[in-house]
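What follows draws every value from the coordinates through simple rules; no lab data is involved. Note that the coordinates shown come from a computational prediction; the quantities given were computed from them, not determined experimentally. Cβ atoms are built from the backbone, for glycine too; each structure is taken alone.
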Structure 1
Amino acid sequence: MPQGVPSFDELMNAAQHSAVHLEMRDQYAVGDEADDFDTWLTTGRRDTDPASEYWAPWTALISRAVARGVVVRRARIVSEPLTGYIRYEHAGTVVNVAAGEQVRWLPRQRAADLMVPGADLWIFDGAQVLFNHFTGAGEWADPGTELRTELSIVKQCADAFEKIWERAIAHDKYEIGQVRALSP
């Protein structure tokens with residue numbers, strides 16, 4: 001990250017009210033997930049232990065935020081039928097929920113009439129947008145993140161997230177392998 005730009009952990013630790021995350025890719029290839037994803041592909045088993053070496057830093061970060069009153073929401077726009085990677089994410093989402101995140105899923109066909117940002121993002125306290133940039137193969141791009149604070153950009157992203165959130169399906173009600181009708 002450029003000098004003077006807070007890290008993701010700093011942004012999350014500074015959040016006072018809300019942190020929302022929008023994911024829109026059907027495949028990610030970020031290095032810290034590679035071993036866990038390979039294990040899941042081979043065995044069908046996913047690390048779902050919130051205290052494991054893989055999950056503990058994340059669950060601690062989110063749990064601290066939630067404990068101080070931050071509402072953490074994650075929305076995923078996904079293609080159906082789901083890719084193997086999204087099935088893998090779904091299998092691990094129980095840990096996100098256990099840490100205090102609210103998670104919803106929106107089938108891409110139900111998002112066709114929504115105007116969405118061009119990149120995955122986090123919005124902190126409705127004041128900062130951290131865009132996550134990936135290559136076509138799903139790896140982190142260089143630079144991988146971009147922090148924006150212009151009111152118009154933050155508002156556009158927040159409005160888009162809220163429309164997605166309203167239409168999306170709660171994690172405990174989203175059944176993988178079931179293609180949904182096009183109407184919202």
Structure 2
Amino acid sequence: MLILASGSPRRRELLTQMGIAYMVNPSNYREESPKKKEPEKFVQLQAVGKACDVAAKYPGQWVLGADTIVVADKTILGKPHSKKEASAMLHALSDTKHSVLTGVALVRDSEIHTKVVETKVWFRRLSDSEIDSYIESGEPMDKAGAYGIQGHAASFVDKINGSYTNVVGLPLSQVCKMLRKAKVDI
């Protein structure tokens with residue numbers, strides 16, 4: 001059985017949507033600060049760290065780890081730590097294009113498969129009151145870039161180029177390919 005090294009309800013929903021049998025064991029991996037890091041390498045290392053942390057507890061079992069970040073103007077936007085930080089992120093994303101990167105790692109013992117998936121997202125111009133109202137909803141506080149495309153922030157998005165499920169937190173097509181390549185039953 002696949003083990004998901006994440007407590008993310010969105011990742012659980014996506015795996016369930018695929019009909020994959022899995023169990024959840026959130027990683028205790030201490031995430032690094034994204035400051036001054038190359039986004040692709042950073043998100044890949046985070047996913048590998050999470051998956052390896054859990055894989056050490058389950059020899060011979062496949063473990064799936066993932067990490068999602070938003071990159072705007074060469075700056076990595078993780079999860080906001082305050083309403084003020086969420087506001088700054090949403091103002092930075094307003095009326096611009098940004099990238100959502102998800103690093104995915106599939107680990108079993110010393111076998112590691114990785115992939116980084118990028119999706120481009122364009123936001124329309126957001127008013128201060130829209131941003132304030134969205135922040136007050138509490139929705140942006142546990143999401144990279146301070147928004148969830150599957151929630152109220154869907155109305156902020158003019159268009160995307162790439163995987164929608166990547167923006168949610170797990171690029172299902174790529175994960176499915178990885179699982180098949182590793183001969184994991186799905």
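Here are some notes:
- Rg and Dmax of the Cα atoms in Å derived as 16.0, 47 - corresponding label from 1, 2: 1
- Entry that produces 3.4 once distance in nm of label points 7 Å out along Cα→Cβ at positions 48 and 128 is calculated, selected from 1, 2: 1
- In terms of relative contact order in percent (Cα under 8 Å, 6 or more apart), the structure with the greatest value among 1, 2 is 1.
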